[in-house]
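Enquirer: Quick heads-up: structures coming right below.
Quick note: the coordinates plus some simple rules give every number you see, no bench work behind them. Here the structure is a predicted model, which is why all the values come from computation and not from measurement. Cβ atoms are built from the backbone, for glycine too; each structure is taken alone.
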Structure 1
């Protein structure tokens, strides 16, 4: 059995998310409107498969929504240049930690970022 590997991915969001979504705006007081709005996530799928799940409002077998409403409504496309340098990660806990580190680093660079 092959071991599950997790990948970090970044999706560019429409800037409308900043004006239309109060929680997103409050999470990003550093944003000056110059750079893009982004979503950072982690997945055991390919980033492309995961992006498609977000856009279609994917639910699991029990009916639980596994897609981000923010990405479903505002997601534009993947930004591989912002995540391709990150090697696949063998543990879910490590991947979640890396997701947060990448998101916070992008915020420090003045992007507006959402992550879970």
Structure 2
């Protein structure tokens, strides 16, 4: 693997964040917006949203893999997932913030430390 540059990391993280916004809405948005519709309608809507997720996620992972290991990419994705999911859950889905989000975040901080440790 090549050295991890800040621009490669930033571009990968930015694209994965945008991808994750689409993913989060594809996976969970139908619970709020399409709860009264048949599940097949929700699935088709989710697939349509997920297309945009994949249009960002695939090139982001290809860019990131030029400088990061597969494990580093996965942990980065998990951190981004939590950073996107928590505000989505609180502000969009009207869920209560609990200490469990903090604990999950602390576990991911540990995962980031160990996966990026030289």
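Enquirer: Who wins on distance in nm of label points 7 Å out along Cα→Cβ at positions 38 and 70 among 1, 2, i.e. which is largest?
Expert: Values: 1: 1.3; 2: 3.9.
Largest calculated value belongs to 2.
Enquirer: Okay, next question. Where does the value -24000 come from, among 1, 2, when helix-only ellipticity at 222 nm (-39500 (n - 2.57) for each DSSP H run of 4 or more, over all residues; to 500) is the thing being computed?
Expert: Working through the options, I get structure 2.
Enquirer: Which structure, out of 1, 2, was relative contact order in percent (Cα under 8 Å, 6 or more apart) derived from, given a value of 42?
Expert: Of the structures listed, the value fits 1.
Enquirer: In addition: Of structures 1, 2, which gives 16.8 when mean count of other Cβ atoms within 10 Å over residues 54-61 is computed from the coordinates?
Expert: Structure 2 accounts for this read-out.
Enquirer: Out of 1, 2, which structure matches 35, 15, 9 when Cα extents along the principal axes in Å, for residues 22-61 alone is calculated?
Expert: 2
Enquirer: Let me ask something additional. Given a value of 2, 12, 22, 24, 20, 12, 5, 1, 1, 0 for P(r) over Cα pairs in 5 Å bins from 0, in percent, calculated from one of 1, 2, which structure does it belong to?
Expert: Going through each structure in turn, the value belongs to 1.
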